1. Consider the structures 1, 2, 3: one of them gives 3.8 for distance in nm of label points 7 Å out along Cα→Cβ at positions 35 and 51 as calculated from the coordinates. Say which.
2. If you work out volume of the Cα convex hull per residue in Å³, for residues 75-258 alone for 1, 2, 3, which one comes out largest?
3. Output the label of whichever structure in 1, 2, 3 has the greatest value of mean projected area of the Cα convex hull in nm².
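Coordinate-derived values only; no laboratory data. Worth saying up front: this structure is predicted, and the values here are computed from it rather than measured. Cβ atoms are built from the backbone, for glycine too; each structure is taken alone.
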Structure 1
């Protein structure tokens, strides 16, 4: 409905009220949902993460925003890349704006993760199969470095409304055209993302950073209170996942031998933690402990990669070529 250029304030308020009337419903509209909760048979909805052990605890639902936060070098992009790959493998349509990495590098890392090989590089045949698979399921925004906020939002709304993408990945907030101290701009941006997710029915993933700890080093495990920028980033997001890599464990792997204390540490820790610090529409919050695999995957079982069958052609190919 077009609003006239000149309109009395009272008429304007009445007009807006008429537009909003279509969003007002009596409480009975939600009867079935209330009964499902009461009977305990409420369906678990949303797309799953790659790790089966959290399937019933955490889901990526339509119309939500998930913030993936962490310190530099704590594998935020690697984790979200694997999540994007797995969602594509579930048959979802994915759009990625990796503003800190060239498109070919983003896809190559996902190709390595898809191969699951511990040594060497994927064969030409596997790369062809991966490219065919990615061509069907993954769209890449061919931009690098900081771009205007309006362009980012334009990308989000275009791939969501016109290209029907189920998941949109933005890596990262620091490259979305908002000044370092522009807290109001950050609030407006996350508000716009939340609005877009709701109205497009898509899930938006936003990679962000956390503040450097005042005293502790990289052994410090950040919380939701450490996310850099406006508090609205956490407040308005539906989910927050903090990525933390165990650098001590990583260093111990390179030692020729370990004493008893070090061995105990290795046996009781994980390479990577994904800490679900907020889940607005789910009861569970907690830590997903994972191991690093040479294919750049994160796995629930040490030394065992997740297998992805991405073949979309009829001819068989060799997955690994060590030469």
Structure 2
């Protein structure tokens, strides 16, 4: 978080920002900072602050401020306020200058300025002062509701940004739910013990290596496949073990993510919900994700269908076995001599 006195380097945008008063200093009432230099690129384009009033005071140089279609030239010592929701654009009136800006309320403007500094530092802003496509889309997604370019409409900007980020993302989010005619205890034990997967989750799981019985912190390695022509290798670690209701694991390897099994008792047995958030880290998958995303989702659906087919009969058999009394061995407590 920015502090009073911090200087943010926005060289690719033609300026630097000097923080004078932060939201923390003013209990969120305002943010005050100086913009020093000659802004270029998207900073000099018409834009809107949805819920904030902006006051601009020229300390050095000349500022050309266009508000609601009218242009004003402000010299040193002059100031002007821009009401919330008003389209405006500010440019240098000739060379570098210093403009003191206050925004009320402070809202998330500090985070926006810090994001710009991070983008500049990482090369996500061109020399002309324009965000690179994915970085610009992330700006719209994260800050568009508070401030955005005047054209096209915010709705169009958000739709385009969302589509761009989705196409470029290697993240998949799946939620699958179904009912199993077996008690939650048996279903939980089956899901927690990865050693059982090649038996009931066929032909998806080919091999699982586990160093012991299931429990919190237990790690395992998996080798599995779907309908697409590749095999995957992952390592997982149980990070939540709330028997018999919630089981969660972190996964790394060709797929990286987090899975949560949530089990809810119902009259017929157990309602199963599987939340699976995963990134495709294998090189081939990273390259093909934007093109084959629908295929990957189809592949996931096929694999889950195999789980639906195999989980219930396995868990029901396990429940029956657990409920069947086992005769004690001869000589053990409770054993009786035969006549």
Structure 3
């Protein structure tokens, strides 16, 4: 039977073989991974980034994007990048919260007021500081991507206030912050990887989950979970990370070229995101999903102590103040 370790070793061998074939032709290829499907804004932004790099180097340097979780779950690709098997990975901040403490402030409940607020904060000093922190553990933070407003959805009923969540078994990302958030709201938080959610909903292993409109659509979770509640409890963003060893080994001038291409890809991703979010929302509404607003103040009160706990760390408190100043 193929173990997960064996599967990851096989994925690593495939990436190494791809690099070798490009090297033989006089070119070099960077490998990138994303758990989302082809057409998802983050996947297409990385492809755009690769096209930009290839155009600027006359094909000397390229980027191959493995989408749909071909190289594993987000935690898998983080480790593959840290140890030099994979060059670039796009992951949600929740997958980094435990290993990279500075990221916790970005996932905590009700830190951002809106998508515009999040983008403004991440484009400024706070974003640059958090990207810098990744270098302490073998990664280079290239850019932040959107992940939308995270909201609750489930198979049973509309959720108007925290009490409506009590007793539900909800999938949360494998992050201490999201587990604490779930407990604060009275749910049974169940950490699962993104790719396991659909079958868990189908088999009633879980009663629901939380995510953004696009993921709700492209993962087809709306086919099973028919109740969406607009809680907007977190805007936990995505981040584009590169193996530091591979980044440092780039030819002279290519480091800045890759950084610049990643930075430019952010605006491209945001344009795609805004369009895709509206399209996904329209699609699931047309499919008969029941959508309701929530008592936002009640959710704030119920989860305030989760944020307060993390802000006892002076470094996180300083980052949080910077985020609020950008509101």
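1. Label of the source structure: 1.
2. Greatest value across 1, 2, 3: structure 2.
3. 2
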